[in-house]
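Derivation of every value follows stated rules applied to the coordinates shown; laboratory data play no part. From a predicted model like this one, the values you see are computed outputs, not experimental measurements. Cβ atoms are built from the backbone, for glycine too; each structure is taken alone.
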Structure P
């Protein structure tokens with residue numbers, strides 16, 4: 001039998017980081033922190049996120065069929081305090097935090113390193129403490145100055161199939 005220390009040591013070596021998964025539907029929006037994000041495909045650009053089971057973001061993901069993913073800055077205590085533990089249903093943790101809506105309508109933080117705006121294309125509910133969501137990236141970008149409007153690239157289907165995807169700047 002493998003000890004918990006060995007398991008924790010191996011898991012800690014898998015690439016991970018501080019991310020905020022966001023979602024909005026109608027007049028409700030929320031977010032949940034995760035450290036587990038993985039690129040699944042480059043063409044089309046698909047990513048997989050793992051979030052804790054039973055968080056208030058799950059109904060918003062189901063109803064909106066989209067989510068935002070923001071790579072948190074390491075020293076952002078405000079965002080960490082607002083989203084850990086996950087906000088209660090009905091609370092808007094984004095109050096007084098600058099956000100934008102890009103393609104899908106999910107809130108995207110201005111105070112992050114980079115972001116992806118995703119259409120939800122699938123999910124798994126394993127017998128575990130998490131749910132796994134698969135997102136098709138519709139737009140992405142990096143944040144140079146959080147006080148200015150976000151600049152991002154929209155990923156759109158290309159008319160000429162030989163070149164795959166085209167990117168347009170907004």
Structure Q
């Protein structure tokens with residue numbers, strides 16, 4: 001037979017050829033794939049895919065110069081593809097996990113800020129009337145101490161004392177609320 005001639009196999013002959021290939025290479029290719037990806041089940045699937053692809057392309061079988069080299073290279077390439085795909089998946093999972101944690105932290109911070117504002121409002125309501133009035137004028141209405149003093153017809157020193165007293169009481173109330 002001439003080297004350019006293509007040998008035609010019957011289905012029975014193909015089955016015999018592939019059974020021989022399977023028996024000879026399958027166990028060794030599985031070990032090889034397992035060393036690359038550290039997962040025996042996945043390694044077996046990879047080897048099965050490579051052998052099945054060889055079966056599907058049996059009409060090109062005669063173009064393979066070195067069957068062993070072809071099989072090992074095919075398994076290696078498929079393992080590398082799977083490893084690269086897993087790295088991409090891991091990267092996206094990691095990024096998604098980080099984003100989820102950031103959202104969780106933001107949620108906790110928002111709840112914490114809202115809870116603190118609620119506690120502060122409750123604490124302000126507990127202030128003596130004059131302290132509450134002066135604090136609201138100073139911090140929420142943005143009035144200067146002199147303006148507050150004129151409005152309430154008291155001295156600037158009295159306004160400053162009321163603000164100092166209000167802060168002292170608020171600090172105590174906020175600390176008491178935090179500890180409970």
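Could you figure out which one of P, Q the value 39.5, 121 for Rg and Dmax of the Cα atoms in Å was computed from? Label of the source structure: Q. For which of P, Q does FRET efficiency 1/(1 + (r/R0)^6) of positions 27 and 115 (r between Cβ atoms, R0 = 25 Å, to 0.05), calculated from the coordinates, equal 0.70? Label of the originating structure: P.
Each of structures P, Q was scored by distance in nm of label points 7 Å out along Cα→Cβ at positions 99 and 155; the highest score is held by Q.
Taking distance in nm of label points 7 Å out along Cα→Cβ at positions 11 and 35 from the coordinates of each of P, Q, which one would give 3.9? Spell out each step's value before the answer.
On the way: P: 0.9; Q: 3.9.
Of the options listed, only Q reproduces it.
Figure out for me which of the structures P, Q the number -28000 belongs to, where helix-only ellipticity at 222 nm (-39500 (n - 2.57) for each DSSP H run of 4 or more, over all residues; to 500) was derived from the coordinates. Each step should come with its number before you reach the end.
Working: P: -4000; Q: -28000.
This value belongs to structure Q.
Once FRET efficiency 1/(1 + (r/R0)^6) of positions 19 and 123 (r between Cβ atoms, R0 = 35 Å, to 0.05) is evaluated on every structure in P, Q, the highest one turns out to be P.
State the single structure among P, Q that was used to calculate relative contact order in percent (Cα under 8 Å, 6 or more apart), giving 20. It must be structure P, since only it matches.
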